[in-house]
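Nothing in this text is a laboratory measurement; each read-out follows from the coordinates by a stated rule. What you see is a predicted model, and the numbers here were worked out from it, not measured in a lab. Cβ atoms are built from the backbone, for glycine too; each structure is taken alone.
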Structure I
Amino acid sequence: MIVLKKIAITILLIGLCFPILSFTDCSRKNKETGRAGQVAENETIITDFTSAVESDITQLGDFVVEDNILVLYTGNELHIEIPASLNIKGIRSAFAHSSIISVVIPEQVEIIEWAFYNCYYLQSITVAPNNRNFTSVDGVLFNKAVTELVHFPQGKTGSYTIPSTITAIDWRFFSGCSSLTSISIPASISTIENAFTSCDGLTSITVDPNNRNFASADGVLFNKTMTEFVWFPNAKGGSYTIPNTITRIGDSAFSHRNRLTSVTIPNTVTRIGDYAFSNCTNLTSVSIPNSVTVIGDYAFNNCTRLNSITIPDSVTSIGMTAFSGSGLTAIAIPGSVTSIGDDAFSGCSSLTSINVDENNINYASADGVFFNKAKTELIYFPHGKAGLYSIPDTVTSIKDFAFSDREGLTTIIIPASLLTIGRDAFFNCTGLTAISVDGNNPNYASEEGVLFNKTMTELIRFPRGKTGHYTIPHTVTKIGNNAFAGSKGLTSVTITPNVFSIGDTAFAGTGLTSLTLPNTVESIGNGAFADNPRLTVVGLPNNYYEYGEGKGEPYFFYGCTGLQQILANHDNKNYSTVDGVLFNKDRTTLIRFPQGKTGSYTIPNTVTTISYKAFYNASGLTSINIPASVTSIGDFAFDGCTSLTSVNIPNNVISIGSYAFVRCTNLASVNIPASVTSIGHFAFYDCTSLRHVAVDSENKSFTMVNGMLLRKDKTDLNSYLAVVSVR
């Protein structure tokens, strides 16, 4: 069981369905059917195999077992009794993401790992009395001695009292138990770590008075001395006054409490922890007393209805992203504050003014804009501030993202003093139509409202609010990163023949419909033309040779869903195109099929390699004819070809890459010829309509066993096949 042992838990933790490489998304299937197992009532495991060999993986009824470990349940029963006759020693992820309601575990089981992960309907787990490793009490799974809580059923409802033999609880035990309404903590508990995350129905936590580490009052959890506020029940709401014994509000203590409307903090509190009130979307009022010195990271992040707050002059530190995404309209920073973390006020779309006390030694403000004390660095321009803005002539630098996403900003004037503009300082300013630079500035210049370096050899920023056609000046040799990104009003652009470099995502998300790149271009950055749905035709430069097909590098034209043609002329030294499809010069490698092309396509018989993401997201491709000349199908080659229904892989193909047909949701049949010796992981993952997989009987490397595609050496569990309709 080599692969299963290594990958089972890893795959579950990234949200996949089984501890094996699955062709189907079972969580979506369960949500649609509302039934228990991974297989719906009118479905069965694929049985049209072309060959079979002995294997350590067996299917007994609805149970798939490997090396005496139950790895998958394929039935549709809601109430499961695992047969003792299976003689299994362990359960690993077998019921994960299923809709089962109850399960009975036999006495032989010694190992249980992620067996019931995300089983939101599970209400009861029963263990055979003679089991030497596990037991159950009131439908909850424990180790035999009841000193460790192994799994609390997520569908269990009402109140629950933790047994007095348990000493610690953490995030694994009650997370996602949305129907749990109250919980009683015994005197034995010494450690609690994020134990009640996503317990959305929890209204009360009660602690035994004899507990030496924790206490409760009014259903709220505290440390024993009631100096630290630990946890406010998720479903508790309305107004709340924190007891006046509290000195610290713990991390995440009120996080995501959407029913909470107001909080009164007593003047005993000195610290508001990280994430303390984050995502309290109905919180409208918080009173911070003048005893508080620290406001933690993300403390009030995404408190969207919190329109005002007073920071007292006791506060010395405001954490990063502390008020990000909140509903604040204005904020005053007292003289006491010496540290403000990055993005403390980012995403506050209604914020129009930040005012800093003149006695503050580190920060200053002018006209509602936030600066360092000397006003040499512009740190933050309020999101809600609109119209024209002239940067003061004391400013020498603009901080990264200082103006980004300011939709109301229309014009910005840059003084002669400005020497440095931070990364993406003006990114996504949708209303910005002009950037004007003082003629005496030594580092920057502007023309027609567009920002350049001083010599106008680099185009730095095209204002996103500018519209229509634009001709890049002949002086420009470099188009910077994100230079035109998000310019939806840009309909066409003339790139002059002196340009040799185009930066990362330079033209991403524009309104361009066609594009011709001059032959002088030698460098094109990652995702340079991505997400241009109106772009239909692209002409490539003759001399460019690095097409950016390295794995992990964004393809130039990702998200160009309307792209019909990629053109390379006969003089191009590295590429050729036929019918708008891009190949290497001698047409042995198919590099890119435009996403907007539709219907059937026949690959030329000169092609031996279908490259990485060659047909990526070609959702209109209905059928593909792969010639006998092809020997290799690359990773992600047909990823997202949602209209493909069948694929005939010719007998000369040797390798099929990882994720080669991932998300081909209408793919119903596929053949594996005798020539194939290598199939990458997840090659057919999320092919939810897959009904038939035929492995040639002459294939020496692969075979089908009980609905699973296996290597014949049995060292690799390649993929679990999709469930199929029998009607």
Structure II
Amino acid sequence: MGTQSPVSAQWALDVTVGSTLSVTMGLIKAASSDNIQALALLACEAFGSTLAICPETCIKVERIAGMHHQSVVVKFLKSQVGYSSGDSGAQLSLSTAGVRFLALSAALCSFDAFQGAVALELMIKNSARDSQFLPTVIQLKDLLIALDHKLNRAGFVESLVGWTTWLENNPLLPDGERQLAARQHPPSPAEVCALVHALREIGRLGDAIQVTITSTLTVPWATAFIKWSLGMPPSIRLQDGTPVLEQPGSAITLIVARSVTTGMKVEISRDIGTPAEIIDTVPARQGEWAGMVSIRTFAQQRLRQLDLHAGLTKQAVVEALPNAVRQAVSLLRPDDLSEYEFGQKPSWKGTREKYSVFDPNLRNDLPTQFVHIAGSMFPDEAVLSNVLSEFLDVDITAPLPILPHDTLFTGLPSVQLLRESVENGCNCVRCKKGSQALYATCAWTRVEGNLHSLVADVLALSLFDSTEPVLLYHKRWTPRDPQPFEQALRVVLSEGKPALCCVEGILEWALTLVGHEMPPFKRESWVMSSYRGQVFYPRLFETQTLDRQGLLTLSGAPGILRFEGSTYSRAVSPRSDFYILMATPIPIASKLTIPVDRSINLLADHSTKWRVTIGDNQLYVSLLSTMSTAGYSPFAVICSAVKSLYIETCSHHPDDVLPTPDVHAAYTSPFFPWGEGPGAPTKLGVVPVHGNEGLRMFCLAHGIPGVVQQSACLACALDICRQSKYPFVISGTWSRDRL
């Protein structure tokens, strides 16, 4: 980037300090890569020469925006996740002016993109030498969105959260001002413009001016932005002159006003005998700032927002969560039929009902001896303990504690003390006899619900397996109705009973944590999403390996999703691509007529494949086999995998052949693993796809679970399949030198 150049008062397209952008191949590539207007790039880089940004921030932003590596190749979609070498961020990072603009954009990305674009348009217009060539608000919005996937890793929101917490906890601030700091109120476009103008004057004239800013709602944002821009926070005072933060050498004083009806007031005093410049603004009337932060920062804020961050409450959380997480994993039962559908189901679910080969209650009412071989939605305790350690900022090691039989986490010592304390101060009719507050919400019920939400957070976070640390989407927490995942956890943790939990509800909770949008599950099902600079997809689709634990694990990487040179926000299964084969193709069926006596691969010439078609900002993905063009929903595989049983080992050699062929079993195809024809319900299906991971996964594409044989012999797999009343066995995966 070179050395810092002077801050200009105005900008023009024909004279740009240190400009690297011109109408060249680089500009064309950057504009086409992000689907934005070249004029917006040119104008914003030129505008960057007027911004005052400290070297520390410039170095950080230049490094982040200049990233152009490919994080991951997603094999099953033949797509890439990462950063383009010629995108807008990379091009702007090549000049001092461009880096300064990127630093401003990183701050603007902390609130609504349209409001950020309005603020940017106002600043550009006010500092332009002429208004002949100016980008529109929509063009600027598109540019901010294109830059967001990189700039959310720059750390502005992390700093903003830190300043919000500092102000919220500062005893020098009156209670009212501390509560206002917690509201995460964003500045209006006019307030941002006034603030940037004041910083520009400091950058131009240095000690020759003093700036006084008076604000109420936007004090945290203004403080973080001043520190971000100048490398030094302002001195902060109350309206009566009481110092809150003394910052020697700072040219800015931030006064915390008490009125919430007025906007930011900026007063610029120059030492050259001219009157002070005063800018009054109107505050923003709605919205809040938000953005990406680390897991630890997210957890700290989550605990603070739920008032569970200190003293006895934090002690209770630290004791309760490991016990509650362990109990939830053992008692949650997977389901895939949920209230998301409202009577309108994805086609694969409707089709599945035509096959009456599996009682859905079998998985939910498994005999005790089979519980330990049932598929687990969540990873092992080593992963869970690591997430708990990071979330609680304490050392939690595996194995996690197990609650005694018929005991709830609310019976733990510190939780009991917390409950007594909360109930003593509660005025509801349950906690206080004779209370007249007939409709008051019980304070303990609210605290207990918050603890359930924290358990949901930890379980959801345990699903992420990313190439780099996951960033979470932090926003101000507001009360809302319990979500399906929470409702299931309340049954498990408050009553100690097993509860059904739909797969969609768990994945929705996890993807909401990272700021991803879920598609409606009425007609289509989620496969992959790319938002806020992170891409996530089920690990099972990539590895195609059926392992018992962590079946809902989400692989991920920073960057954006690219397929055939274009970017997409998500991939879903098609709404109407699923259809039924009337029968297994004859060449395949002819191979399946031999007696069942061993685990074998009779379909070695075949495998799975993926069909990807392009839609409007999304990809449509179907799972196929090389034996047919019939497409299946990938999401059906996940729903059946979590309900399947996994025979990992037995006391016999996995190669053992049955003493005599099993006349009550038949080799079946991956299309109809339970069998087909009039005799199908009377014979147990054995899918002969030994060692073929893709076809093993494909066997579950109807959404019907089975028994997954791993390093166990066929005889034991058949025995367990019959005892559990599951309809078929999927052949094993151990390495073989024959067949």
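Computing relative contact order in percent (Cα under 8 Å, 6 or more apart) for each of I, II, which one ends up highest? For this comparison of relative contact order in percent (Cα under 8 Å, 6 or more apart), the top structure is II. Out of I, II, choose the structure whose coordinates give distance in nm of label points 7 Å out along Cα→Cβ at positions 393 and 569 equal to 5.0 when calculated. Derived from the structure labelled I.
Largest in distance in nm of label points 7 Å out along Cα→Cβ at positions 193 and 217 among the labelled structures I, II is structure I. Here helix-only ellipticity at 222 nm (-39500 (n - 2.57) for each DSSP H run of 4 or more, over all residues; to 500) was derived from just one of the structures I, II, and that gives -1000; the source is I. From I, II, which structure was percent of Cα pairs over 22 Å apart, for residues 385-632 alone = 56 calculated on? The read-out was computed on structure I.
Work out which structure the value 158 belongs to, where volume of the Cα convex hull per residue in Å³ was derived from one of I, II. Derived from I, not from the others.
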